[in-house]
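Participant: I've put the structures underneath this note.
Read-outs throughout are calculated quantities, based only on the coordinates presented, and are distinct from any laboratory measurement. Just so we're clear, the structure is a prediction, and the values are computed from it rather than from any experiment. Cβ atoms are built from the backbone, for glycine too; each structure is taken alone.
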Structure P
Amino acid sequence: MSEQVGFITMAGPKATGSVPEIGVGMMGYAFMGKAHSNAFKKLPYMMYPPPAIPKLIAINGRDEAAVKEAAKRYGYETYYTDWREMLKDDRIQLFDNGGPNHLHAEPCLTAARAGMHLLCEKPMARSATEAATMLEAVTKAGVKHMVAFNYRFVPAIRQAKNLIDSGALGEIYHFRADYLQEWLTDPNFPRTWRMVKNDAGSGALGDLGTHIIDLGRFLIGEPRRLSAMTRTFIPERPTLDGKGTARVEVDDAVAVVVEFENGAIGTLEATRFATGRKNYNCIEINGSKGSLRFNLERMNELEAFWKDESPKETQGFHQVLVTESYHPFYSNWWPQGHIIGWEHTFVHEIAHLLDAIVNDKDVAPYGATFEDGYKNAVICDAILESAESGRRLDIKY
């Protein structure tokens, strides 16, 4: 593709020189399309001075009326109902794939071959085999690539990583992670694409479990072996047209016991059947010197315990409000105690990718690359195989 990167001049005490524009093509206009578009628009004036200015060139979706309205609402210059046509638009340098899982591989492969940088929603692929083709394509094309594991960009999570990497927790013994939601507990909820294996790849595992798998690798390290079980609680659901029922082809819940290469052991649980849980992504890490605990539903907080804290009379878990200017990302936001929200993780994530594109930096280790997406898919495949066979499996990339 032709390289058409424009420049605009930034004014202000922190800004010097010109900032490049990056043309963005977005696939999907619903949940993730909305979240990513919001981040693209907010980034230039909050992550200031920005590494680049996202220029919203085009958005793609199958429903013409809906995608036309989305283009107007979010501020894209044009829209397409065929992603193949959108990826011929040489104004686009960054392809953001927020489509359903079965539309991750082929559009990303096409975009990479056209020389576009890539941001792909999770799970990156429906299987490790599919993920491997995507990793091969971006490696061959030499483009920047990132999987949208946005929880790496929560300030409290980044603070936890900094503490772990510094050795403050000592030897890591345990990683415990739950991602719990409730939205499928109603048996009359219709069967959507998320419950069709060919479309989704897996159920709660791909939808939620991939996030905590990624956080385990990000914070603790590579897993060595695992044992898993899955369950589908409601085997049939009403079809979307209301004319009958159809089989649910994926898992409703998954539970995993995992051993990490560093000797730590962990448990992972993901379900869409946890009554009362809205978006409960909770992790706890126990080490020889202390422990950390995080709950996404209270995302500005990090609980910390230090074994040798003095005096003993006040020893215990402390609730740390991660909103000081010296905490990760917070110098771009508000005074201490003025919390940020879920949507801001995408601002941090996309700013990181734009910095890598413009300044030729590595996306890793803080951003999840397509290699991370591939390894995540290998782990997911092993979980499904273990659940089906009843065997404990080694992880082999």
Structure Q
Amino acid sequence: MVAPAAALLTVSVAACSGGGSGGGSGVAATAPLDVRFALAPLLQIAEAGQWRSDGDDTFEVWVCHVPADSTAAIYGGLPLRLALTPAGAAATFTARVTPYYDALSGGRYRPVFVAGGEVAMAAGDEPQACVDAAIAGAGDATRAIIAVADAEHAAGQVGGFGSGGDPCPAQPPCAVGASRRSAYVGASDFNPRWGEVPPMDLVQHEIGHTLGWVHSGVDSDGGYLSALDVMSNSAAPRDIDPQRLDAPGTLAVNRLLAGWLGPESAWVAPAAGGTIVLAPSAGAGVTRLAVVALGDDTFLTIELLVAAGPDGHLPADGIAVHRVQVADGLVQPIEPLVGSPPFTDLLQPGESLDAEGWHVEVAEVAGAADGWSITVVPNVGA
């Protein structure tokens, strides 16, 4: 749910007549840029992949039986083997992962988990061998698979992986045999130490990859630094409250790519500036994403995150700014620009950010419960 006090946000974009910050002294524009033209690189990716994130999406759940003598480094020789079954894992995912995405998408997307099969891995097999076998054995109507190992991963190893797959050879949607959409996780989140309610944030993260989403807020070694997105540190809420076993929400740009936000929910700042009313990115307002086009394929995205629901681990409502780049037809890892890891100290009234030749400033709020005034000024000569 969205906190009523932060229901609307006023965003002002002003042209800079000199080298100063402007502070709202620029000239308001009369009309924004054409959203579809300005965001064409993102919208082309969205339109090609939205079949994955619309309506019911059937995943077959497969169990990978890792032999006791496995030599794969990812399993690290750990002896624990759990009595997992495809039906049992599917029931857990249905209880926790399905409602997470149903809520995140506003009812537009619902992953459906059904029992698939089991794969007996060889001693030298890596996880991808199990994923390949599951894809080969999946039913003709199955759109994706998720494989779960019965062995935990060694310390320092990745928890899992996921892929949005290949384009459908014909009109989408297509079966997993054609797209190879898949996710894989180890058994750590099914360890009996979790009791009856295991964490599902890792699975929620990997399902995000099957929708085509990329990482955000990662370091040069691929480590997750941001607490703002399921596609970064998906366990961030648990770091604040051990009882929070689901992932945070996701960024507005991912909602746009998934089709859960339409182009009409975005506003692109014209060079001369303008004013827009921006609702929380997870809310129900008309415009929920402000964008500064830095070039043909690079953008600043500006959104209001509210410390409630999946983002309830945030210390306060605030403004998040990210750098988004498209290269070779793919979104690259997304970079948060406000503050330092875990990037939860979002812009507050009276604070500002200089990034990519722009000055973003949040005005002081004088008892206006219906919005915050934000000025975005191009730093001429910067």
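Participant: A value of 0.4 was derived for distance in nm of label points 7 Å out along Cα→Cβ at positions 60 and 92; which structure in P, Q was it taken from?
Facilitator: P
Participant: From which structure (P, Q) was distance in nm of label points 7 Å out along Cα→Cβ at positions 236 and 340 calculated, if the value obtained is 1.7?
Facilitator: Values: P: 4.8; Q: 1.7.
Computed on structure Q.
Participant: For structures P, Q, which has the highest computed value of mean projected area of the Cα convex hull in nm²?
Facilitator: Details: P: 20.9; Q: 18.8.
Checked P, Q; max of mean projected area of the Cα convex hull in nm² sits with P.
Participant: With distance in nm of label points 7 Å out along Cα→Cβ at positions 220 and 348 derived from the coordinates and found to be 2.1, which of P, Q does the value describe? Display every interim value, and only then the final one.
Facilitator: Working: P: 2.1; Q: 3.3.
Computing distance in nm of label points 7 Å out along Cα→Cβ at positions 220 and 348 on every structure in P, Q gives 2.1 only for P.
Participant: If relative contact order in percent (Cα under 8 Å, 6 or more apart) computes to 19, which of P, Q did it come from?
Facilitator: Working: P: 19; Q: 22.
Attributed to the structure labelled P.
Participant: Out of P, Q, which one gives 0.60 for FRET efficiency 1/(1 + (r/R0)^6) of positions 52 and 100 (r between Cβ atoms, R0 = 30 Å, to 0.05) as computed from the coordinates? Walk me through the numbers before you get to the answer.
Facilitator: Values: P: 0.60; Q: 0.95.
Going label by label, the one that fits is P.
Participant: One of P, Q was used to compute helix-only ellipticity at 222 nm (-39500 (n - 2.57) for each DSSP H run of 4 or more, over all residues; to 500), and the answer was -9000. Which one was it?
Facilitator: Corresponding structure: P.
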